[in-house]
Structure 1
Amino acid sequence: MNKMQEAKRNGLSALAITEHFNAGNIIEFYDMLQQNFSYKEEYYMIEGIKVFCGLEIDVKENGHFLVIGSRDDIMTISRMLYPYHDKKAFISVIDLLALLTDFNVLKIGAHQV
């Protein structure tokens with residue numbers, strides 16, 4: 001059983017992809033979604049499941065934030081975070097929240113590392 005079938009079997013109608021912002025293939029992953037699935041109303045429809053775009057962002061204070069939003073916003077944020085990919089250069093929580101101010105995104109404090 002694939003993951004979408006499993007999600008439906010468990011009663012889910014939507015999910016968010018929140019891969020680490022510094023994963024080497026995150027832009028390519030979202031490009032693949034764009035090439036293979038329809039995108040409407042700020043989500044992809046994959047096998048009857050709404051799939052929202054997101055990122056998991058490491059912060060300097062040893063935690064992770066989930067950021068979920070439109071494909072375009074997530075791609076822009078991903079590119080803006082490029083200088084912070086290395087563990088020694090992770091963005092601070094205050095700077096991340098300031099960076100996200102201009103975007104209509106859901107921000108979730110996920111967990112500490």
Structure 2
Amino acid sequence: MVDRNLNLKREISNNLKQLLKERKWTQSELSMMSGIPTSTISDYLNCKSLIHHKNVKYLSLIFKVEPYRIDPSFNSEQQLKLDELEDWILELNNASEKEKEFMKNIWFSLKELKE
């Protein structure tokens with residue numbers, strides 16, 4: 001089976017290795033600072049798993065770089081939309097029945113506008 005994300009994983013791996021080298025940090029130190037398990041960081045560095053967008057954000061804060069310096073496919077506008085959607089889902093889960101109905105009506109109105 002072909003890994004369609006292999007090139008992206010390699011870019012992310014190279015970017016993380018470069019950032020670690022520049023700062024003279026170990027994987028263990030990065031793990032302690034970020035709260036991301038060392039095994040997960042190792043997987044990123046060895047192209048075994050694709051980094052989650054939240055981890056891109058955490059690591060970009062720790063390295064003090066823009067997220068695209070870690071993951072070149074990271075699109076801040078797209079990420080903002082995902083974050084807003086997550087906020088809406090949390091709001092919906094905590095909403096009263098009246099608020100849920102209101103949000104449902106907004107959703108359907110937006111959907112109609114799109115069509």
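Observations, loosely collected:
- Between structures 1, 2, the greatest calculated value of distance in nm of label points 7 Å out along Cα→Cβ at positions 12 and 44 is seen in 1.
- For FRET efficiency 1/(1 + (r/R0)^6) of positions 68 and 92 (r between Cβ atoms, R0 = 35 Å, to 0.05) computed as 0.70, the structure of 1, 2 it came from: 2
- At a computed 1.1 (distance in nm of label points 7 Å out along Cα→Cβ at positions 36 and 52), which of 1, 2: 2
- Of the structures 1, 2, the one that -23000 was derived from, the read-out being helix-only ellipticity at 222 nm (-39500 (n - 2.57) for each DSSP H run of 4 or more, over all residues; to 500): 2
- Cα Rg over 2.2 N^0.38 Å - highest-scoring structure of 1, 2: 2
- For 2.2 (distance in nm of label points 7 Å out along Cα→Cβ at positions 4 and 28, calculated) the corresponding structure among 1, 2: 1
- Structure with the greatest value (metric relative contact order in percent (Cα under 8 Å, 6 or more apart), set 1, 2): 1
Bear in mind these aren't lab numbers, they're just calculated from the coordinates by the rules spelled out. Everything quoted here is computed from the prediction, not taken from an experiment. Cβ atoms are built from the backbone, for glycine too; each structure is taken alone.
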